[in-house]
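Take a look at the structures below.
What follows is calculated from the coordinates using simple rules that are stated; it is not laboratory data. What you see is a predicted model; the values in this text were computed from it and never measured. Cβ atoms are built from the backbone, for glycine too; each structure is taken alone.
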Structure 1
Amino acid sequence: MSPLYWEGKGDGEAMKDIIDLALAEDLGDGDATTDALIPPDRKGRGALLVKSPGVIAGLKVAADVFRRVDPKIRLKVLIPDGSKVKPGDIAATVSGPYAGILKAERTALNFLQRLSGVATETAKYVEAVRGLPVKILDTRKTTPGMRALEKYAVRMGGGTNHRFNLGDAILIKDNHIAALKDQGLDLKEIIARARETNRRRLKIEIEVTNTTDAVIAAKSGADIIMLDNMSLTEMRRAVKAVEGRAFIEASGGMTLDRVRAVAETGVDFVSIGAITHSARALDISLELEPA
């Protein structure tokens, strides 16, 4: 049995669509200032300067933004995605038509800063559980339209992707359970129904809130059991009681201060929405000058 991973599905096509949307949003009817003041034949060069410590991610996206605005613009990566950076580091250089660089600058930086922020936040959690046999998972709590890129940034920070979308696995959560219990089904019967109708043979994960339900889920054939908002004591009991019959994911209320203690309970995964929904953008600027 293998755990539930999603690794990079559709990154390329998703990136193209997102860049198209972002450039249309920022350029609108054109860059009035640059078009009025900068000759089209003027050349420029610049450096993507890191101003705060973290993990860099999104340089390929930034490069594609510049190329989409003007194919003559070149971005040379000096520090690859997934690398730790510090203030003063130059992550990449850019050169080409000055006007094109100016038009692409904000959109490229928006992507780069956001994705580097996600990678940086992820790396903090990965570092906090270093040495323990546990993986840090993301969630679907992503910026609408940005999921493929933000999940890429999670991987650059050392994390692992959970479901990309609702079709990637069967994940039975509290609201599903409530609706089915209202029809008279118990936990064992709910899992049995999921297995019977699971023609694509997707992994089946179920959310539980106590050790008793965790054991029922394991005995009923769930592939992954999500321990939702449990205390550390209850998590340890659940892990021991399941006896390795299913993978175990801890979820809910995860903070950097708490995550190692959660990992030490013996769970296989810790899922953290904050690494995408609350990541702070990394401070990066473009220092540009005429060539």
Structure 2
Amino acid sequence: MSCSVHVQFPAGKPVTVSVNGVAIAREEIQREMQHHPAGKPIAAWQQAARALVVRELLLQRARHLGLTPQPISDEDDRRETDEEALIRAVVECEVAVPEPDDETCRRYYERNNARFRSPDIYEASHILFAALPDDREAYAQARADAGAVLATLRDSPENFAALAKAYSRCPSGEQGGNLGQLTKGQTTPEFERALVSLVPGELCAEPVATRYGIHLIRLERKHPGRVMPYEAVAERIADYLRESVRRRADAQYIARLASAAVIDGIDFATASDMRVH
């Protein structure tokens, strides 16, 4: 049974969304909007409406083919609805996705080596003069203390561990300031910028301010990242290429269905509209 859908746009024009004369209920669009966050309600409404148009196109095609829903369950024992099963079945039936062969995967690997490089590893030590930035007096004192200790280290770099144990307010002070091995993203941006600018054995030229206080940083060693062997990433590449091809094939299939359908009430032209939801 069909029902009319009237959605009030800001301009005041009521809109009815339908696919081949089958209207999509206003309540369905409103429920679907929660899955399409956007800066403006109208944008969320449009995204939700397009997603439901895709669903209706697929369901109509499944019924045309006479497919019978055969729901399956996932590893968490969540079972598909009949509509989800029909959508999966029609896509499996009509959208061919070729398997990426080894030659294609190797070619992608060779052209995108940087994606398969292990991260650089930094072995670092630091001395933390703890203070909160909004406590101006304490922060200024921490900076002054750090400057004094840095001056001492310039003359006697071999005393770093002893000074870390004496001054650092980080638990690493008990290990002479040793932070162990670090990779990008594991420290604050300010700390990281200072760290990666150093060469092994070098002490920072100036104290480094972060939200935790003031740091004196020394890079002990750097282990450059390496490109992982093809065999270690071949399966990941195949999965990526397979999914990429599937997305394009799904979009082309939806575009064909849409071009043969009468869709009213919503523009349906961009690549993002052609997704199976």
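As an exercise: distance in nm of label points 7 Å out along Cα→Cβ at positions 168 and 192, calculated from one structure in 1, 2, equals 3.1. Which structure is it?
Details: 1: 3.1; 2: 2.1.
It was calculated from structure 1.
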Which structure, out of 1, 2, was FRET efficiency 1/(1 + (r/R0)^6) of positions 64 and 104 (r between Cβ atoms, R0 = 41 Å, to 0.05) derived from, given a value of 1.00?
1
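Of structures 1, 2, which gives 0.92 when Rg/Rh (Cα atoms, Kirkwood Rh), for residues 144-223 alone is computed from the coordinates?
On the way: 1: 1.06; 2: 0.92.
Derived from the structure labelled 2.
Tell me which structure, out of 1, 2, gives 3.0 once distance in nm of label points 7 Å out along Cα→Cβ at positions 32 and 48 is calculated.
Numbers: 1: 3.0; 2: 1.0.
Corresponding structure: 1.
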Could you figure out which one of 1, 2 the value 138 for volume of the Cα convex hull per residue in Å³ was computed from?
1
